[in-house]
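Visitor: Multiple structures are listed underneath, in structure tokens.
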Structure P
Amino acid sequence: MGRIDWYEISRRIHLDYKGKIEVVPKVPVKTLDDFAIYYTPGVAGPSKAITSDKDLSFEYTLRWNYAAVISDGTRVLGLGNIGPEAGLPVMEGKALLFKYLGGVDAIPLVINARDPEKFIEVVKAVEPSFGAINLEDIESPKCFYLLEKLNEILEIPVWHDDQQGTALVTLAGLLNALKIVGKKLDQVRIAFIGAGAANLAAIKYIRLAGADPKKMIVVDSKGILHPNRKDMEILKEKNPWKYKVAHETNPEGRTGGIPEALKDADVVIAASRPGPGVIKKEWIKLMADDPIVFAEANPVPEIWPWEAKEAGARIVATGRSDFPNQINNSLGFPAVFRGVLTVRARKMTDEMFLAAAYAIARYAEKRGIHEEYIVPTMEESEMYVEEAIAVAEKAMEIGVARRKLSRSELEEEIREEVYKPKKFMAIALGYGYIPLRESYTRRTG
């Protein structure tokens with residue numbers, strides 16, 4: 001069988017369906033008199049109620065379950081700076097994942113606002129329409145500033161999936177991988193290959209989970225980060241997040257590149273550029289016993305899994321669905337948003353992030369972790385339920401939730417929303433409301 005051209009298949013299907021999501025009614029309309037309730041004059045009732053308490057917009061409108069997937073198109077997948085229009089199919093696909101996996105009504109919102117302050121102004125302006133914001137495919141280091149500033153000024157949760165989403169699933173997988181090899185997070189040496197949004201966030205959250213930054217070494221395109229590198233003053237001005245990492249890791253001042261970073265490391269987490277050959281087999285052999293290799297670049301990992309295994313890796317994870325242990329953001333963001341929206345959270349905090357990561361790891365451990373199963377797959381819907389509950393409970397515990405619910409109430413509401421889109425899909429396909437067009441039925445032909 002020849003290589004499947006997914007790009008061409010996707011292009012044809014997108015042309016046929018003219019997009020992937022649409023707006024449908026959720027209230028009954030039997031006669032036009034119903035619009036006297038849903039629109040004028042009746043709609044003045046909820047509008048007047050909201051004027052006395054803006055938070056009632058979460059109860060009277062779709063806002064309680066409404067998220068925006070916002071991008072300026074400056075770093076889209078592996079395509080780079082392609083602009084907002086070309087980024088729209090990606091954001092629409094993200095919105096479809098939100099709905100199908102987490103029951104979240106998300107809309108793509110691509111904006112011509114590359115200047116950070118203009119971007120912030122636009123997002124702040126649309127805040128009253130949404131219950132949460134998902135930042136997507138924004139260039140580094142601008143994305144760090146945007147996340148920090150928007151989290152500070154908005155009264156709804158803000159999440160950047162290229163940072164927090166990747167870090168969330170990486171942390172969950174790492175926790176379970178360490179259990180398999182019998183090592184402790186606070187004792188292992190970790191080499192990070194790549195110092196962009198994904199790995200800088202992974203460093204932050206793996207540290208929060210208990211890892212020792214003094215046992216970390218970070219490599220960017222210029223080599224190992226250390227305080228005496230010649231570009232430190234430039235980094236201090238242009239990328240203070242990377243500058244901070246350079247001063248908090250690698251206390252021995254190790255220099256060089258990837259092979260030097262991997263020497264004696266227990267774990268390597270690579271989120272750099274597509275391979276293969278970014279990490280070589282002989283470098284894996286320099287690592288400690290039972291090494292753990294996360295090679296997360298797409299579409300081709302930094303090292304092929306079989307090469308890493310041949311070199312002695314005990315556990316290998318990638319970003320691809322056709323290999324075991326996929327580090328997939330889709331295990332994180334749908335459930336995280338389901339949790340924060342269910343309790344109408346005001347913020348997304350580090351404690352809530354860690355609660356999500358621990359929930360993913362617990363679910364996989366409960367199912368039975370092994371070398372080729374350290375995180376769940378997207379088919380395991382109950383994982384999304386458990387993860388969302390963990391996030392919602394933590395939001396209530398730390399006081400950022402607008403609603404207070406018992407665990408049984410949480411579970412009932414969350415499970416209903418997670419499973420509803422799958423039931424709808426079965427009905428829509430069964431009755432032909434979503435037609436199976438020829439481009440879909442022949443998608444791998």
Structure Q
Amino acid sequence: MNSRAELESRQLTQLRELLGAVTASNRFYQAKLGGIEGLDGMASLSEYARVVPLTTKAELVRDQRAHPPYGSNLTFPVEEYTRFHQTSGTTGQPLRWLDTPRSWDALVEGWVEVFEAAGVHAGDRVLFAFTFGPFIGFWMAFEAATRLGCLCLPGGGLTSAARLRMILDNEVTVLCCTPTYAARLAEVAAEESLSLAGTGVRLLVVAGEPGGSIPGVRSRLERLWCGARVFDHHGMTEVGPVTYECPAQPGVLHVIESGYLPEVIDPRTGQAPAPGESGELVLTTLRRLGSPLLRYRTGDLVRARPPGRAPCVCGRVELALEGGILGRVDDMLIIRGVNVFPGAVDEIIRGLPEIAEYQVRIETVHHLDELKVLIEPLPGCAEVSDLVGRLRKALQDAFALRVPVSPVDHGTLPRFEMKARRWVRANLELPTPHDQKPE
């Protein structure tokens with residue numbers, strides 16, 4: 001896209017088509033938008049943001065409960081849908097989502113754009129290191145890579161050790177997984193005496209967690225994988241692939257505005273945040289007519305690059321998010337009056353390479369939340385007490401809080417293939433080592 005004006009003109013055309021379709025036959029949005037005149041002739045994007053209400057996940061959950069199994073947010077008869085997926089349920093009740101062939105094709109094209117920005121090309125050998133289930137990203141990424149002409153290797157149903165052997169035996173060049181699982185594979189490689197320097201992996205395409213845009217996590221993964229580049233992106237089942245990392249600026253995500261109309265709002269007021277302030281990402285799915293979302297509150301905290309600036313150094317005019325996904329609106333904890341986000345803690349801990357894994361335990365004391373950090377030092381770490389002291393100091397320097405830090409034996413804390421769940425309430429029991437591994 002050559003200019004913002006050209007991009008926004010195309011978005012307005014797409015938006016009018018979308019609004020015409022949903023007001024004609026989508027029961028969910030017919031009820032939600034009833035009384036708003038002239039939607040399919042929307043004059044501008046700013047008018048759309050002014051007159052159309054936000055959509056929340058809670059509304060979608062209630063709708064699916066009231067109209068099981070798929071809810072009423074369907075623009076076409078169920079017989080026209082060919083794809084079923086559902087959310088992971090990590091932030092509440094899972095949502096079921098259906099797609100028509102046209103919508104699915106648009107989503108896969110979005111993933112093709114992700115891969116192209118990452119430098120994936122025909123001839124690459126791509127391993128998808130996760131168990132294929134009802135989560136949408138696995139299937140889209142796999143199909144997009146086949147469209148590019150890559151040799152695609154599914155890693156479902158395998159142990160971590162078996163996946164590593166698949167990487168070596170098949171001379172894999174691109175690994176797709178969560179940041180946490182990329183670290184786990186490196187840990188298993190050390191346990192199995194497999195050298196990652198002997199692989200041809202040049203690129204780690206990561207998602208599912210904010211870690212890919214966190215400098216400490218990126219540097220740790222690139223060190224573990226012997227210089228392979230970490231490439232971040234993000235998406236969700238309800239909307240599809242949303243962003244990809246700027247090829248010229250690691251830690252910056254570009255929104256795929258050919259498929260989405262993005263906004264950033266203050267989650268408390270619904271208005272645009274002050275320049276330089278973070279806000280909640282709101283999306284309208286321009287090409288997903290089968291199960292659309294209008295002004296959907298994603299819950300993702302982002303910091304948008306100020307509008308009106310020149311194109312990015314990579315030449316793109318699409319919205320840029322500085323620092324990637326900063327966290328979740330509902331993730332923030334107030335600890336003795338201090339706002340604490342999990343991503344900020346992760347950045348500090350990942351800056352200490354001697355820590356293999358960690359867990360943050362939240363305990364309510366006298367109606368106030370308190371934190372305790374458990375760390376699992378790498379095998380052979382000689383100065384565990386020094387490591388504990390350094391982490392305590394780093395946390396105190398960052399948050400002006402005294403946070404207890406305790407070491408635990410290697411193999412005690414959970415490992416994750418999918419999204420990591422490192423923050424737990426103190427009344428939850430730690431799993432036994434036998435139960436921790438997804439393999």
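Visitor: Just checking, which of P, Q has the largest value of mean count of other Cβ atoms within 10 Å over residues 280-287?
Guide: Q
Visitor: Tell me which of P, Q gives 3.9 when you compute distance in nm of label points 7 Å out along Cα→Cβ at positions 56 and 96. Mind showing how you got there, number by number?
Guide: Numbers: P: 3.9; Q: 2.4.
This figure was derived from P.
Visitor: Related question: Who wins on FRET efficiency 1/(1 + (r/R0)^6) of positions 104 and 392 (r between Cβ atoms, R0 = 35 Å, to 0.05) among P, Q, i.e. which is largest?
Guide: Numbers: P: 1.00; Q: 0.10.
Evaluating FRET efficiency 1/(1 + (r/R0)^6) of positions 104 and 392 (r between Cβ atoms, R0 = 35 Å, to 0.05) on every structure, the highest lands on P.
Visitor: Then there's this: Suppose you compute Cα extents along the principal axes in Å for every structure in P, Q: which one lands on 74, 53, 43?
Guide: Values: P: 74, 53, 43; Q: 70, 56, 47.
Traced to structure P.
Visitor: Check the numbers for mean count of other Cβ atoms within 10 Å over residues 112-119 across P, Q and tell me which is largest. Walk me through the intermediate numbers first.
Guide: Details: P: 14.6; Q: 19.6.
Looking at the calculated values, the largest one is Q.
Visitor: So Kirkwood radius over Cα pairs in Å, for residues 152-287 alone, computed for just one structure, reads 16.6; which one of P, Q is that? Intermediate results must be reported in sequence, preceding the final value.
Guide: Details: P: 15.4; Q: 16.6.
The structure behind it is Q.
Visitor: Moving on to the next point. Just checking, which of P, Q has the largest value of FRET efficiency 1/(1 + (r/R0)^6) of positions 32 and 304 (r between Cβ atoms, R0 = 25 Å, to 0.05)?
Guide: Working: P: 0.00; Q: 0.45.
Result for FRET efficiency 1/(1 + (r/R0)^6) of positions 32 and 304 (r between Cβ atoms, R0 = 25 Å, to 0.05) over P, Q: largest is Q.
Visitor: Taking helix-only ellipticity at 222 nm (-39500 (n - 2.57) for each DSSP H run of 4 or more, over all residues; to 500) from the coordinates of each of P, Q, which one would give -9500? Mind showing how you got there, number by number?
Guide: On the way: P: -14000; Q: -9500.
Computed on structure Q.
Visitor: Ranked on distance in nm of label points 7 Å out along Cα→Cβ at positions 24 and 360, which label among P, Q comes first with the largest value?
Guide: Working: P: 2.9; Q: 4.8.
Evaluating distance in nm of label points 7 Å out along Cα→Cβ at positions 24 and 360 on every structure, the highest lands on Q.
Visitor: Given structures P, Q, which gives the highest value for mean count of other Cβ atoms within 10 Å over residues 72-79?
Guide: Numbers: P: 19.4; Q: 15.4.
Ranking P, Q on mean count of other Cβ atoms within 10 Å over residues 72-79, first place is P.
Read-outs: derived from the displayed coordinates by stated rules, not from any lab. Fair warning: this is a prediction, and the values are worked out from it, not measured in the lab. Cβ atoms are built from the backbone, for glycine too; each structure is taken alone.
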